[in-house]
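Listed below are the structures to be examined.
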Structure 1
Amino acid sequence: MGYILEMRNISKSFGEVQSLSNVDFRVGENEIVGLLGDNGAGKSTLIKIITGYHRPDTGEIYFRGQKVENLTVPKARALGVETVYQERALADLQTLWRNIFLGRELSNRLGVLQIKKMKEETYRLMVEKMGYTSAAVNPDAVIKTFSGGEKQGVAITRALYFHADLIILDEPTMGLSLQETRKLLDFVRDIKAAGKSAIFIDHNVFHVYSVADRVVVLDRGRVAGEFQTKDITLDDLMEKMYRVAQTGSLD
């Protein structure tokens, strides 16, 4: 398998706090990787390094086999990295079509916004990607009227539309109902079906296990374990997570 992302020997400290220590982490082409660990395990720091918010103290980062120096947020986005945060970074008071194209509006050669085209594209995405059949939901619907799961779906659809190759899902099921969570997990499966890759961070082992090809467990800034989901049962994975939480080791 080719890797879209490889991180080797990544360490990061904040003052006296060692957030990551010699972490190796990778994501394959068309692979969903679950990232598990308690609060303080280093998950957020790792994601912020991938997205260019933080720079590691040591280590190397490769995208598609090419070493990347001084990764920044714009550079990460140019490399095809998009993040769907639990805050669902959408403009609540704006319409659906404006949110889909926020900051990347379509315009003609004269710089005039192609509003009709953006609304048509939004409608197509709603029907083909988001699964909306109700006439009540349209491109002019205001985002604040959407449920949490629908907002997450909009953010994922937007990332796929703009050809993100690696979509990072940061606690996407937080605050969602059971039905909403099920729909969100379907959106995660859509990422794989589209031939893209994702890093799925969630406290709920069951959610991660149900969609991930591989699971990486972080504990206190180190990789405590790595498992192919096809090779481990959910019960065994949960037992290993419990052991890591108690002892910091799988041994």
Structure 2
Amino acid sequence: MIAKSLPSYELIGVGVGPGIPQLMTLQAIDILKSADIIIAPTADPGTEGRAELTVKALLPDLLIHRVLIEIGVDPTNSYSECAKTICGWLDDQRQVAFITLGDPNVFSTFTSISSAVLEYRPETLIASAPGIMAFQYLASATNTVLLDNKETLALVTAIQDLDCVSMAMESNFDTIVVYKGGKYFRQIADLMEASDLDASFVTGELMGLEGERIDKPSRLSAKDYSYLSTMIIKLTHTP
């Protein structure tokens, strides 16, 4: 087997999976071992974030720098300050790896951070290393087939409302994955029940992390769901 070389980069987003150290890729591990600087987002500089905890479980001796990303407010200033710090390291000719749960190219803070870096330093060579995502782990844990034959899938968020979920349901997707919408899960279930759609679903919260909760098909827990929750909806369309 011919091993593919690591990507050339100055700044690289490294997906570390859903929070289970064993689901980190060998490529991610190799990159983190060779990077000069490793940074991890956190809402509290004094607390290890989930991405950092995942990496430290496998690579406890790595030095990880935390960058504050403000939650619940406009994070633009956080991105800008983080980008300035990264540019300082890049100007010192150091390679920087930014770790993130899931995949760096799907609903990831890395997208905003790398864009901010390019505003200050347009010549920056940016790359990414893929990671397993929470919905893939949930599908495996519940034996849910995401796609088969000519089926289609929509990956949406429900951060502020159900607009994207409703649009996906109306667009005849066979599978709908809902991210970041735990507080709306009960409303989504009611929406499916009130419609003419033949639908079933599974839900997961904090998957791979402490407090993990995975619920059986079409059953919601009595407890509320947090921001880090995922729902997979399977729809059966009548001809």
Structure 3
Amino acid sequence: MKLLISVVDVDETIAALKGGADIIDVKNPREGSLGANFPWIINEIKQIIPKSVEMSCTLGDVPYLPGTISLAALGCASLSPDYIKVGLYGAKNKGEALEVMRAVVRSVEDVNDEIRIITSGYADFRMVGSLDPMLLPEVAMESGCEGILVDTGIKDGRKLFDFMNLEKIRDFTERGHGFGLLVALAGSLRDEDIVLLREMKPDVIGIRGAACDNYDRKGTISSDRVMELKNLLCVSSS
């Protein structure tokens, strides 16, 4: 399992790297769960990430506007991240989700076909009014994406386990792996949640709040907390 740490700027990136993050995920929490950051900040961060560490960029909690999102994807691809995460916030059904993700895949492949695209959804989809995340494996496979992520869309203190039990999370993970997809789990996870998730063997665990001082996702990434999470993940993977 790889540890993904979501950062907002260069200073947080340095802290995450010092703590041992495997993937630096550039996002902007002010614009939502998968809020997109600015291209100049992404470029600054890219310059300091060693080749041994991967970089992920969030495209946003996107509306059902395939043309708009395909242009955003084209711009993001020009920055050459290893991963682009697309939050299907506005897609209400599988058909709409496929339309958005196929547009993203086509746009990105025209620029850099080595970038891995991650179809992302929300465990609290009923509150969000979006796609059931259990459909993500099919959407990702049929649209040509490389992975899936489930997160929480509304950051109100509730976490992944408040919306999906262990059985459903296991089913999500196994479905994804069954299609040959990378599977990432996130959603206000804490140390004890990582322990529960270790048996499912997801490829990536995504963290922001638990890596910040006082578990505040609006706070600042702590290298000590990242190191603790990395050590916990290593124990979980052994």
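Bear in mind these aren't lab numbers, they're just calculated from the coordinates by the rules spelled out. What you see is a predicted model, and the numbers here were worked out from it, not measured in a lab.
Assuming 154 is volume of the Cα convex hull per residue in Å³ as calculated from a single structure, say which of 1, 2, 3 it is.
Going through each structure in turn, the value belongs to 2.
If Cα Rg over 2.2 N^0.38 Å, for residues 66-169 alone is calculated from each of 1, 2, 3, which structure is the one that comes out at 1.06?
It must be structure 3, since only it matches.
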